[in-house]
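J.: Down below are the structures I want you to see.
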Structure 1
């Protein structure tokens, strides 16, 4: 008899957590698991999931928020009707409470890493936060060691936590003919190498340091194009910064790219400059599958993906000079670059595949049910 699982996401857009959910759904062993999904109404995830032939139930009052009393009532009705063995919620506290009320086992994935506030990491606040989260989860998945540390720092029982690193389906290399077409699309001259950052344009993602590093490298005479892929609330101020530097030709904003694999196909070096929130960057993983070394900040889950001196460089956060120096090392030492490129492919294949992430998640489900003797 298959284990019945309901996956719950409160996301209306497709971010990192949504991409992880889609990857799980594409790779589950449906011979062992009967999986359906609960989403907020009009979520952009729905068309992708429906296309896979997976049942989607839409719920009110869960969109982009963790806790809502009316959402608890709605979700409890859904869970009591569907009778899942396990509810796996991707951040929603409403779903965790509703699953408990419906008698299902509860799995919660912590997708983000950010410094916890003192309100929940000290004294009574820590004790209360720990007690609540420990009660409303049978198992908690942390997508990076840094995410696990966030959880334990706020009172959550370490024994409940399982670290499962994000995984992705690897990208396929393109032919030389297709590469020429893609380079033309992104205005990349044959004489220039490409350095890319793929992240939401938000303050904590460190794009200002990426731009400052780009300016340093351009002043040093390197022939480069720097690509900033994504959108966000800081877009206009970042564009203004590039305009003031008069680097609009060399530092290019691509906006949202639905086929980011095309940008990856022409990227020589990838950068992640986060300093406020970062778990396991899916963009870094996709780049690694193609053998793209990276220079990353030492924040959050980045050091769990990039090993300094192995498949890239890890540098202090908020440090444009260090970013520039790391990129320059890769640009100017072809032997080092090739070594790190090969290492990137090896590390990805060993640790960060979609199959590895999915099998470990399935093991969490199975272990919870087996404890019940089902």
Structure 2
């Protein structure tokens, strides 16, 4: 382009990636040269609001689990081809792939195959950047060499990942930029005022926060057993039940699962305030567990998926814990219950222990302090933005 403008294609496929992408777009626009960038690709409403001219909203199609992906293969194949066509038509200067590894790593490989096949009419050599490392250290470590081949830069949000890559592919550039939670919720830092670190917070009527997930299947799988558990422990400890959902659609779906005799406050959004007032959370495994950890909320974690996905996962996953706070701590701070173990009795028993046992709550809170300390300093989005701009020769 004669005016020096650049084009950056971004792809985010889930709500968490949409938030991360929006923060990155805003941070890039705030840097010198950021006003000369056209953002295209696929994201969600937050990225669109930040300035992305999206070809499609990929976050509307988010699913989880191997079986769920297979059932939707035709749809994802069409979306994939649509984005690949966009990339080859517009020939962006950089491609930023935000989390969503099953889709995004294949997209990076397809771009490299297109280049090597001689399909381009001119020398198109886009920089391909991954923002959030796939969890190779948890499963399918062998993908590391394909990633090093296809990706120009990895932006990591967990500190141990840089060393992990360096041991396996020393020449592959990886930058630890820090975790977005540090900037999103600055008041949650342990300053003695803004975080309820007192283990006796629950002495009167504890607030128990139910966080069943952000996808339809997660609501259907997780919420009924959460509610059953709530009935059990509420018979022994008077509690205030609260639930935060990511959208009005998920809120309406949740309402269908709630019996008329269960009193629970429902809301869309406002997670930070809800966590700041919670004594305990029961949460679906995923990004949300890190938010619970950041707000120092003892949490019971559950995950239920299809039998096929679970069976394959058991053979492939090689880490001892599912929840990231537990992995960062190197111990089980948050009790985890998977598949058949994620039943009402187990969830209720673990919840009661965390509400009643002061020493256990103190152990967890101490561990969460160490977890939070690993997430880096504020400015993750700005560091990521500068790293992307550097690949475009904007200094």
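Every read-out reported here was derived from the displayed coordinates using simple, explicitly stated rules and does not represent laboratory data. Everything numeric in this text was worked out from a predicted model, so none of it was measured. Cβ atoms are built from the backbone, for glycine too; each structure is taken alone.
J.: Given that mean count of other Cβ atoms within 10 Å over residues 141-148, derived from a single structure, equals 23.1, which label among 1, 2 identifies that structure?
T.: Here the read-out was taken from 1.
J.: State the single structure among 1, 2 that was used to calculate FRET efficiency 1/(1 + (r/R0)^6) of positions 221 and 301 (r between Cβ atoms, R0 = 41 Å, to 0.05), giving 1.00.
T.: 2
J.: Using the calculated result 0.10 for FRET efficiency 1/(1 + (r/R0)^6) of positions 77 and 205 (r between Cβ atoms, R0 = 35 Å, to 0.05), pick out the matching structure from 1, 2.
T.: 2
J.: Can you say which of 1, 2 returns 1.24 when Cα Rg over 2.2 N^0.38 Å, for residues 29-228 alone is computed? Kindly include the intermediate steps, with their values, before the conclusion.
T.: Working: 1: 1.34; 2: 1.24.
Working through the options, I get structure 2.
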